[in-house]
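Asks: Each structure below is given as structure tokens.
Each value in this text was obtained by applying a stated rule to the coordinates, not by laboratory testing. This structure is a prediction, so every number in the text was calculated from the model and none was measured. Cβ atoms are built from the backbone, for glycine too; each structure is taken alone.
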Structure P
Amino acid sequence: MRLGAHVSTAGGLDKAIDRAQGIGAETIQVFVSSPQGWAFKPIPSGVAAAFREKAAAADIGLTFLHGIYLINLGSPNQEGLDKSVQALISSMQAAGEIGAAGVIFHAGSHRGAGFQGVFDQVVRAMEQVLETSPEGVWLIIENSAGMGQHIGSSFQEIGQMTKALASPRVKVCLDTQHSFAAGYNVVEEDGLNRALEEFDREIGLLNLVAVHANDSKVPFASGVDRHENIGQGHMGLEGFRCIMRHSAFRDVPFLLEVPGVEGKGPDKANLDILKGLREEVGAES
């Protein structure tokens, strides 16, 4: 189980590796464009090559890209849908260039149409992305917390999408806070077992390729996406001890997306907590 974080690329793509080393990250997630804008600048080949070399030298395991926040494959607006598809394609191409495993993204909102009302559109959009992207790059659906009529808050919805796409390149990222907020009681052994049984039945645990490790500012089943530092939220240290103890996560990379002790994002303090829990649960086995 490699432990890492979302790190900034401010100042240049390779700076993400420096920041990763500064907090002791073993795996990373990055944005390759502004998460709040549609604009995308291709990565120069020299920059991409330098990133790959630096990541290898730093023994960074898997690198993941995160899609921009504007993506909505359930959009009722054709222009918005087209921009969403292109944003994903651009990120997938960038992932291939820098040697990243794949692109983690939020599918968006059905805007009141209901999941079934946008299902065919969402699947067609993802098919288009896969057809126009490098072969070796994963398209990774992240589960949502359920707020804002978001798509994919249940494993059943994600499973419907993955089954319809029937592609070995479609994978899933499980966000701990989103799961907890969506009503999956992942912080207790029985609840976690039930959640993972459902995940395996609907999606398949072999398709789980990343975990976003985030505590929750909001109570269980609140349906709200609000991350908190590890051990400082409603999930607590014991909740993360329970999660990290489960065999389903043994070889899955964990990525922090927490506010950080000083409010500057994922930091060494949070990562050290996860490393301590990893050592604890490892000693138990």
Structure Q
Amino acid sequence: MKISGFTIIRNAIINDYPAVEAITSILPVVDEMVVAVGKSDDDTLGLIRGIGSGKIRIVETEWDLSQLQGGRVMAIETDKAFQSIAPDSDWGFYIQCDEVVHEHYHGAIRRACEQYLHDKQVLGLVFGYLHFYGTYDYVGDSRRWYNREIRIIRNDQRIHSFKDAQGFRMGVKDRLPSKLIDAQVYHYGWVKSPEKMDRKLRTLSKNWMGKSMKAALDARETVFNYDDFDSLAKFSGTHPEVMQQRIAAKNWQVDIDISRKRFSMKKRIMYWLEKLTGKRFFAFRNYRLI
């Protein structure tokens, strides 16, 4: 069995992405790691080269900035990375550069790939998600945050990245038949100092986040304050080993009152129903569980 990792990155330093941690977190699982590095306004290429792993193969690309609206360029670049993996690989392990996999799950991931290796109807493996917010101490626990997504796909070049590269499809509409596995992705895209988060959002608003987001940012007199949430919970687990240095270097504090819940009546009912049953009803899925 052979597993190829793949990811895309551009302007990792400017936007303070934990790209090194993301890539490093799955290196023990994969046999090779394809990193599509877009032409950047900083030394992202040097950053990735500095990881120094023989498993890493860098593909230099240039993003089509005319495709920024809606994040379409993310899917285009993801497809470039996927198409660059070794032809003899059985699986492609996709990681975004603000996502990290805990080493606790490495064995389970390899076992799942082995388990479904010869079951050709399985085209994707679905991971659970933890979305951190503000600091490394809080996670989103509402329907506002997607709780599952495909991150391993079969090496079938009919599969392509979908919309803004959150998930995958085969053809125009077909969701991939997939299996849920015992592994989680830790998403750190919303963990930065308020100043860095403000700068990142303003950069994104110029690109693909749209006029409404830009207007909201322009109207704000202060930097990002992490007050825009509906529900958060305190995180009580451990973070991946590759994140420890970044966590130790954190130099900001965000005080969040997690007792505050901001729901409409309908969303409040759905929230508590999920807490009681452990199931998320009527949720959009980028995959089809079989």
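Asks: Here FRET efficiency 1/(1 + (r/R0)^6) of positions 164 and 260 (r between Cβ atoms, R0 = 25 Å, to 0.05) has been calculated and equals 0.10, so which of P, Q was it run on? Intermediate results must be reported in sequence, preceding the final value.
Replies: Values: P: 0.10; Q: 0.30.
Traced to structure P.
Asks: Out of P, Q, which structure matches 17 when relative contact order in percent (Cα under 8 Å, 6 or more apart) is calculated?
Replies: Values: P: 17; Q: 21.
Working through the options, I get structure P.
Asks: Name the one structure among P, Q that semi-axes √(5λ) of the Cα gyration tensor in Å, for residues 108-195 alone of 24, 17, 10 was derived from.
Replies: The read-out was computed on structure P.
Asks: Quick check for you: by mean count of other Cβ atoms within 10 Å over residues 132-139, which of P, Q is greatest? Intermediate results must be reported in sequence, preceding the final value.
Replies: On the way: P: 17.0; Q: 20.6.
Structure Q comes out on top.
Asks: In addition: Tell me which of P, Q gives -7500 when you compute helix-only ellipticity at 222 nm (-39500 (n - 2.57) for each DSSP H run of 4 or more, over all residues; to 500).
Replies: Numbers: P: -13000; Q: -7500.
Label of the originating structure: Q.
Asks: Give the label, chosen from P, Q, of the structure having the highest value of mean count of other Cβ atoms within 10 Å over residues 156-163.
Replies: Working: P: 19.2; Q: 15.8.
Max of mean count of other Cβ atoms within 10 Å over residues 156-163: P.
Asks: Tell me which of P, Q gives 0.15 when you compute FRET efficiency 1/(1 + (r/R0)^6) of positions 68 and 180 (r between Cβ atoms, R0 = 25 Å, to 0.05). Provide the component values of the computation, followed by the final result.
Replies: Values: P: 0.50; Q: 0.15.
The read-out comes from structure Q.
Asks: Where does the value 0.70 come from, among P, Q, when FRET efficiency 1/(1 + (r/R0)^6) of positions 36 and 116 (r between Cβ atoms, R0 = 30 Å, to 0.05) is the thing being computed? Don't jump to the answer; show the numbers that get you there.
Replies: Values: P: 0.50; Q: 0.70.
Of the options listed, only Q reproduces it.
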